[in-house]
Structure I
Amino acid sequence: MLWLLMIIHLGGDPVSVRHAEIGQTFHSEQDCIKRMREIFQQAEQQNQPVPPEVNMGCVAFKGKGA
């Protein structure tokens, strides 16, 4: 199974998806979650926290025939 690190930018009123993309792909959920945490930590260390309208999550992708 493949795991997709999804990056979603929300906005508008009512809130809607402005933009969504696959940031990276992984072969395990743990690796995906680890990378997502690293992104947040790096942003904090650089004094540029990820804005609240940017959401990330790991999504399982089984693919065709899986």
Structure II
Amino acid sequence: MIAKGDKVYGSMGSKFAKVAATVTGTYTRCQMDGCLGLRVWIKWPDGHVTKPCSKGIVTHGGKHRVG
């Protein structure tokens, strides 16, 4: 599970690939039909908040990355 305060990086190939965002600790259910994931609220350094589904966040080597 991705916890409050964890760092999440942008997807590979995007301009945010090396930028770390912070998990805010707010979670909501994913609204996609049949998905059992949670929307993880992530705050980026520029102040924007995104809410990717937990099913699309990949953890590898202890680092979280948006799909």
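Each of the structures I, II was assessed by relative contact order in percent (Cα under 8 Å, 6 or more apart); the largest value belongs to I.
The value 12.9 for Kirkwood radius over Cα pairs in Å was derived from one model only; which of I, II is it? Comparing all candidates, it corresponds to I. Largest in distance in nm of label points 7 Å out along Cα→Cβ at positions 8 and 24 among the labelled structures I, II is structure I. Looking across I, II, the calculation of helix-only ellipticity at 222 nm (-39500 (n - 2.57) for each DSSP H run of 4 or more, over all residues; to 500) that yields 0 traces back to II.
FYI, it's all coordinate maths here, none of it is from the lab. The structure displayed is predicted, hence computed values, not measured ones. Cβ atoms are built from the backbone, for glycine too; each structure is taken alone.
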